[in-house]
Structure P
Amino acid sequence: MMNRDLISVVVPAHDEEAVIQRTLGALLRNADPGEFEVIVVCNGCSDATAEIAARESGDVVVIELDQASKTAAVNAGLQAARGRAVILLDADVELETPSARAMVDALSCPGVEVAIGHMDVDTRGADPIVRAFYRVWMHHPYLRRGKFAAAIALSRDGMERVGSIPPVTADDTYLRRLFPRDRVATVGSVRYKVRAPRTACSLLRVRSRSYRGTRELSGYTDSAGQYRGEAGGLLRRLLTKPALWLYVPVYVAVVLAARGLSYRNSGARWERDLTTRSAVTE
C-alpha cells in the first residue's frame, strides 16, 4: 500500500561493500526519521554488502536475490516500494538528502513522470587519457539537459509506464527512451557525484558496454529518434570551445576503440568498473 509521506529509494547492489556505506550516508545524513524508505537489493552478493547496509539505518530495508542482475534487482525494488515516488540510485553514487528531496518535489509538476539532475564526474586519481576523455564528454548535449542515469526519480505514473524492465544491459538508456521529453523534468539544483574509471582500459570497458547495450535496445523500444542529432550538437559546442580541441583526438580515439570492442561481447549481465570501488578516496 502506498504511503504518501514516504520517499522510496531503490539501490541495486552487487558486491558493493566498498561503497554502499558512503552512498547511504550521503543520502540519509540530513534526512528526517522515516522520510525515506531505502531498499537495498543485494543480488548475487558474495561479500558483506547486505550486512553493512542493514547496519546503516532503521530506514534501510535489505532484499537479497540469488541472481546477479541489475534489472532483476530494480524490478524487485520497484515491487517492494511503498512511497509516493521512487528514486533509482546506483550503489556507487553520492546523492545527498536535499537533492533527493528536490527531485521528488519536481514530480509534483503537472505531467511530469520522471525527474533527473546533473552528474559531476570525479576524475581525481584517473590517468591522463581518462581525464582528457571526460573533459570532452561532459559537454555532450544530453548531459547539459541532465543525466538520465545513476539517479532517477519516478512518480507513480512513471512507475506504471516502466512496468518491469527487461534484462537489458543499458537499463538507464532503456528508461530514457520510454519517456517523452515533456514528461521529464531536469532539476537544476540537483547534482550527484560519480567516480570516473581510473585507467584507460577500464574506461574502454565501460564505454564498450554502453555502446553494446544501446544496440541491444532496438528490439525493446521505438522512441530512439527523439534523441537523434546529439553527436552534431556536441560538435557544434566544441567548435565554440577552442580550449577543448587538444582533448578531442583522445575522445575520438576512445569512442572508436570502444565501439569496436563492443562487438566482441554480447549478453546482458552485471558489469561494473572495479577501479572506482578499489580506489575510493575522500
Structure Q
Amino acid sequence: MHVVDIDENNAQQYLIDESFNRPVVVDFWADWCAPCKQLMPLLEKLADEYAGAFLLAKINADEQQGISGQLGVRSLPTVMVFKDGQPVDGFAGAQPETAVRELLQKHLPSPWDAKVAEATELLDQGDTAGAVGLLRSAWEESSKLLEITLAYAGALLEANRLDDSEAVLNEVRLVDRDALHEQLMAQIELKRVAGKSPEIAALEAELLADEGDHAVRVKLAVQLTTDAHHRDALDHLLTVLRADRDWNNGEGKRLYLDTIASIGKGDPLAAEYQRKLFSILY
C-alpha cells in the first residue's frame, strides 16, 4: 500500500506506528484549496514511483480538524514527513516537483540507488556490459546526477568505449568538473595514446593494402569486438553489409547482431547501430 486516507480511527496506526517502518509523508488538503489539487497528483505519482518506500497519508483538514490542530497546521496545503513517530521535515504551500523530490531524497533511498549498487557488484565480477546498462539507466533516472555521471563514464571507459565516456563527461557543467572528472578525462587520453593491440594493427595494415577484402575486414571487426572497440567493429561490419547484405551466407549480419547483443540491450550505441542496419536491410 502506497497511499492511505487518514482519520481519527487509523491515525495512530499510519502516522505513528508505520513511521517506525518507513517514512510517512502526510499531505493536509481541502476540497476548496486549489494549490492542494495541484500538489496531490504529484505526491501520488511519486508514491507510485517509489513503490512503497514511503507511505503517502492524505488528511482532509476540514474533516479532520482535531488531527490538523494537534499538528499545528495553519495553511494548506501542508506536507509533513514523519519518521520514528515524529514530524521531522516538511513544507507549506504548493511546491515544484524538484523541491518535493529534494525533500524525499533527504529521507529516502533514491530509486536508482539499487541499480548503482548492483552495477558496482557487476564491475567487481568483470561484467562491464551489464554494469554499463544499469548505470546508464540510473544516470537517466537521476537526471544525470554528478556522482552517477562519473560512475557511468568510468564504466564506459573500462569497456573501452572512449568516445562515449568522453561524451558523458562533456555533459558535466564546468563548475562541477572536479578531480575525479579530470582523472577520467586523463585516463581516456592515455588509453587513446596506448593505441590498439598488435593484432588489430596488423589487420588494419592488411586491410589498407586491399580495402575491398571483406574477409580481412570482418576479421578486424571480430578482433575489435574482442578488445571492446564496438563502434569501430560495427562500422567495419556495416561497410561489408552495404557492399553485400548476405556476405558469406549471412555471416556478416550474424556477427553484426552478435556485436550489438554484446553491448547490451537498450544501450544507445546498440540502438544507433540497429537503426543503421535497418536502413540497409529495408
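Here, each number is a calculation from the coordinates, and none is a lab measurement. None of the values given here were measured: they were computed from a predicted structure. Cβ atoms are built from the backbone, for glycine too; each structure is taken alone.
When you work out mean count of other Cβ atoms within 10 Å over residues 194-201 for each of the structures P, Q, which one comes out largest? Spell out each step's value before the answer.
On the way: P: 19.5; Q: 12.2.
Largest calculated value belongs to P.
Between P, Q, which one scores greatest on relative contact order in percent (Cα under 8 Å, 6 or more apart)? Intermediate values should be presented prior to the final figure.
Numbers: P: 21; Q: 12.
Of structures P, Q, the maximum of relative contact order in percent (Cα under 8 Å, 6 or more apart) occurs in P.
Work out which structure the value 1.43 belongs to, where Cα Rg over 2.2 N^0.38 Å was derived from one of P, Q.
Numbers: P: 0.97; Q: 1.43.
It was calculated from structure Q.
If helix-only ellipticity at 222 nm (-39500 (n - 2.57) for each DSSP H run of 4 or more, over all residues; to 500) computes to -19000, which of P, Q did it come from? Walk me through the numbers on the way to the answer.
Values: P: -11500; Q: -19000.
Computing helix-only ellipticity at 222 nm (-39500 (n - 2.57) for each DSSP H run of 4 or more, over all residues; to 500) on every structure in P, Q gives -19000 only for Q.
Taking 55 as the value of percent of Cα pairs over 12 Å apart, for residues 34-73 alone derived from one of the structures shown (P, Q), identify that structure.
Details: P: 55; Q: 65.
The correct label is P.
For distance in nm of label points 7 Å out along Cα→Cβ at positions 66 and 106, which of P, Q scores largest?
Working: P: 4.0; Q: 3.1.
Once distance in nm of label points 7 Å out along Cα→Cβ at positions 66 and 106 is worked out for each structure, P has the highest.
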